[in-house]
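Each structure below appears as structure tokens.
Readers should treat all values here as calculations from the given coordinates under stated rules, not as data from a laboratory. Quick caveat, the model's predicted, so the values are computed rather than measured. Cβ atoms are built from the backbone, for glycine too; each structure is taken alone.
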Structure I
């Protein structure tokens with residue numbers, strides 16, 4: 001039968017060495033997933049950064065309050081310093097997007113400008129941070145829901161895992177679908193937070209004192225450089241997540257759209273951080289039992305009616321859904337790592353949607369294991385949270401500074417100074433956080449990141465050895481035609497045997513059937529049935545008292561292997577009507593295939609026989 005025109009034309013083009021044209025459907029498919037606009041990008045990739053206003057300022061206040069009222073006077077100045085660092089990071093990542101539109105963020109910068117060790121350090125830090133982001137976000141969201149609905153407070157791990165399953169399933173359909181899901185909670189969160197900031201300076205409701213008092217504010221620590229540095233490092237958790245847009249840049253309509261989204265994120269986050277810090281100072285907010293500082297500000301600005309509950313539920317949702325940032329960024333990073341031979345190549349495969357489903361699955365499994373290990377307790381995750389991303393920040397800034405010093409484009413001194421200042425600030429945050437939180441759990445990250453780097457190096461070495469053995473990049477000698485021998489393992493004469501022998505005769509010049517018998521009588525019966533059928537193919541009946549097909553056939557094939565002959569083993573198998581019926585058939589064919597691939601150099605193929613309704 002003649003081939004269809006499009007198939008034959010494609011084969012003819014390939015035969016002539018010309019690239020075959022993609023079908024219209026494939027061409028359309030290849031562009032799917034690159035459709036995020038500014039607001040969709042904020043919803044899909046920025047919730048980690050935006051939601052950090054719920055815990056970043058509070059983390060800073062918790063450090064400063066140990067110095068009493070004198071310490072709280074530093075809330076606004078420190079916030080302004082953090083916002084200055086945020087501005088440097090935002091400008092830096094817009095440059096990263098322009099230079100590396102394929103994504104990767106700090107990893108791409110480290111690879112391009114600093115070399116392999118720094119690239120591996122950036123990648124390991126980002127992988128650890130992305131997994132922690134999922135775990136922290138879901139655990140924090142579950143805790144917020146538990147505060148609003150006490151019945152859930154005893155099932156935080158179950159709530160976290162349920163949220164993880166939902167996010168994983170949605171992202172399997174593509175990042176654009178996840179952005180649609182997150183659009184409404186993002187909008188409600190932004191509107192409610194800005195309402196708190198705008199209305200807060202004008203009035204403070206008399207019912208704003210929520211939660212339980214922790215007693216009179218007393219100083220237990222003097223204000224000093226160490227306290228200021230600790231508060232700065234704690235407050236820096238408010239800028240985590242700003243790298244996700246650069247890491248997931250391929251999901252946007254264009255690099256320019258990704259840059260605009262990065263700038264909008266920076267503006268929103270800066271305004272919210274400054275507004276919240278000013279309200280903390282104006283209302284003299286201090287930590288209280290059972291409520292967050294953001295909840296206190298919400299009560300002070302909006303009262304404790306329906307607006308208060310709407311705002312806090314939106315915060316809880318956004319905290320939980322902030323995990324989606326990792327689902328947009330980590331699979332792209334893993335694809336780049338696999339392309340550089342530092343992760344298994346399967347992470348570069350896309351599904352039909354198309355999404356990197358292996359990367360999404362790996363992220364979900366790692367986050368689930370981490371949540372189970374810590375019991376979905378946020379306080380056990382926070383000490384690990386900031387270190388990885390700030391290592392990535394530092395590498396990105398240092399790499400860009402080196403790039404400007406080397407290339408010296410227009411205004412290179414200003415660019416190098418900005419990136420150098422940003423690198424110094426983020427490096428200080430890393431050092432302070434490591435020293436102050438090491439015994440509280442930060443040591444886990446100190447161990448995990450080097451182990452991840454060793455894993456990258458081992459995988460890269462493996463692929464390098466494979467490439468050397470395959471002589472990739474070198475022209476091999478011309479192929480040599482060899483005699484073709486096809487061996488068909490069988491047991492009885494039936495339709496399955498008939499189909500397998502027919503396929504074997506179409507493939508090779510010499511076909512041999514092989515059967516296993518337990519004794520001489522069974523051997524004679526098999527030969528008699530074969531002679532009566534008379535297929536024109538000889539059969540070798542091998543004697544084995546245990547009737548071990550695997551061991552006997554393997555031994556036979558090893559005995560006939562020959563460099564001058566190409567041996568193909570054709571294994572017939574039954575394909576049942578329903579998947580659940582597979583357990584009703586023996587799996588000797590699959591076991592034989594696995595053994596032959598592991599112990600011989602023969603070609604192994606299977607001939608399916610489908611059972612019909």
Structure II
């Protein structure tokens with residue numbers, strides 16, 4: 001059949017593991033399918049021009065131009081093919097074997113980072129080795145490979161390290177010079193509360209009871225921007241990275257160790273530079289006044305979440321009075337947020353216990369303690385108040401001068417909400433028939449499912465319905481938090497946007513405004529840091545997935561409890577209860593009947609027996625296969 005679309009379609013192509021491309025083009029129409037020979041070397045995420053070649057039975061096309069590559073560096077494992085060393089990309093969507101521009105000096109089974117030199121789809125892709133990663137299968141090598149694959153560097157340049165060492169060497173002098181210019185909180189009862197294995201301490205809290213019965217709450221944030229100045233190699237590197245990356249057992253920091261775990265970190269019993277958000281609050285947790293000022297602090301105690309929780313539970317230990325007062329205020333703040341419609345997605349993280357070689361011995365769900373919630377409330381308060389403050393003082397300035405970096409979260413699309421409503425009804429919950437749902441509606445749904453076996457399943461589905469929170473110079477509010485104004489101010493050691501917010505806030509406090517050029521640069525950085533954050537989250541999830549599969553790969557033949565987390569025409573996805581690892585029960589292995597997929601009911605239904613396997617069902621499965629390279633698990637129903 002002839003087609004009328006003569007102009008090539010431009011868009012981002014998505015490639016499957018089979019090497020077939022798909023491009024979205026017109027709302028309501030099927031994606032354009034591009035077979036491997038017609039990709040012309042296009043890879044997953046590339047911006048391309050596609051010419052339509054047919055419309056029936058589905059739109060088909062061919063790539064006419066690669067406008068831009070999504071990335072040009074790939075991790076690959078060296079192997080031998082026809083007597084020649086070649087690279088097999090870790091990215092399973094990279095559908096061709098990579099040839100080397102120069103014979104590598106590494107053996108088979110070694111992982112390397114490759115820069116793509118050329119790939120037109122006709123000839124084999126050609127790449128040059130940029131970095132040696134190490135032996136495939138080794139814990140540290142695999143973790144570093146995940147980080148490199150997502151576009152992050154695992155090492156700092158010598159210039160960056162030199163600048164960091166110089167700052168570290170001059171730190172005592174820095175404190176001495178800065179002290180007269182800053183607010184001095186060193187005698188104020190101040191402490192940090194962080195994970196037990198934390199190395200960088202971004203934030204500290206202080207609290208004092210005032211004569212009028214109010215509290216002075218200090219939220220003291222590491223003044224990383226004092227050390228990381230525009231124009232330095234440190235700033236250029238932090239800007240490129242955009243964020244720290246958190247893997248199952250380690251952190252790939254945004255800033256070198258001398259800063260991230262050294263002079264910028266709010267370490268116990270050491271003088272540190274901070275940017276303090278100081279609030280006077282009454283017993284109803286209402287902010288009666290606020291100020292933001294550069295400061296010098298000295299943390300008197302480094303608590304882990306567990307240690308602080310023990311003090312609160314037993315009412316015995318250091319800062320017991322201060323912790324109790326902070327908890328009381330945090331509880332009120334949380335109730336207020338819930339009343340305003342804030343969505344609590346809970347916490348379903350898993351934690352691995354590894355041996356000295358990085359082999360997972362045990363995997364457990366992280367317990368959510370009240371001290372975690374307490375810290376979260378005060379960080380949310382600081383982030384929100386900074387955003388309100390800057391927005392308020394800049395309202396009278398022309399558009400070009402309203403430079404600020406917001407953390408925004410858009411309302412979910414109507415079709416995604418409709419899908420969620422259908423989904424939860426299939427499991428047995430009501431979600432109303434409204435076209436538009438508020439954050440309160442979603443919060444109410446999540447309240448209903450607390451403690452139920454399907455809680456995690458519905459939380460995950462709800463999260464997938466949400467738009468992604470991003471950074472932007474244009475404020476639309478934060479749907480999930482139900483905040484009109486929100487930013488990120490509290491983690492400048494590990495997030496570049498927080499450093500930008502520190503610089504902007506300091507400029508406003510000094511009466512300076514960003515000019516149009518700086519405003520345009522901020523727009524670009526908002527996009528770049530949002531993308532860096534998404535890549536870091538993907539890397540973290542992949543490292544968890546790798547360890548989940550590695551952990552279960554030693555348990556083939558064993559039986560597990562699970563819940564059906566997905567239903568497709570090719571089988572059932574089952575999430576194993578303890579490790580939260582997801583595996584596939586292929587439909588052909590369910591041998592008691594022939595099963596058909598019912599999309600409407602999210603179920604596989606037996607033709608003869610009418611037996612249903614439905615989303616949310618609890619099942620018992622046997623592990624029959626684990627592929628560490630592909631990060632997949634195969635289950636069979638018991």
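Odds and ends about this structure:
- Which of I, II yields 45 [percent of Cα pairs over 39 Å apart, calculated]: I
- Comparing relative contact order in percent (Cα under 8 Å, 6 or more apart) across structures I, II, the highest value is found for I.
- A value of -9500 for helix-only ellipticity at 222 nm (-39500 (n - 2.57) for each DSSP H run of 4 or more, over all residues; to 500), calculated from one of I, II, originates in structure II.
- Structure with the greatest value (metric FRET efficiency 1/(1 + (r/R0)^6) of positions 484 and 572 (r between Cβ atoms, R0 = 41 Å, to 0.05), set I, II): I
- Structure (I, II) behind the derived value 3.3 of distance in nm of label points 7 Å out along Cα→Cβ at positions 236 and 260: I
- Identity of the structure behind 2.4 (criterion: distance in nm of label points 7 Å out along Cα→Cβ at positions 340 and 500, calculated), options I, II: II
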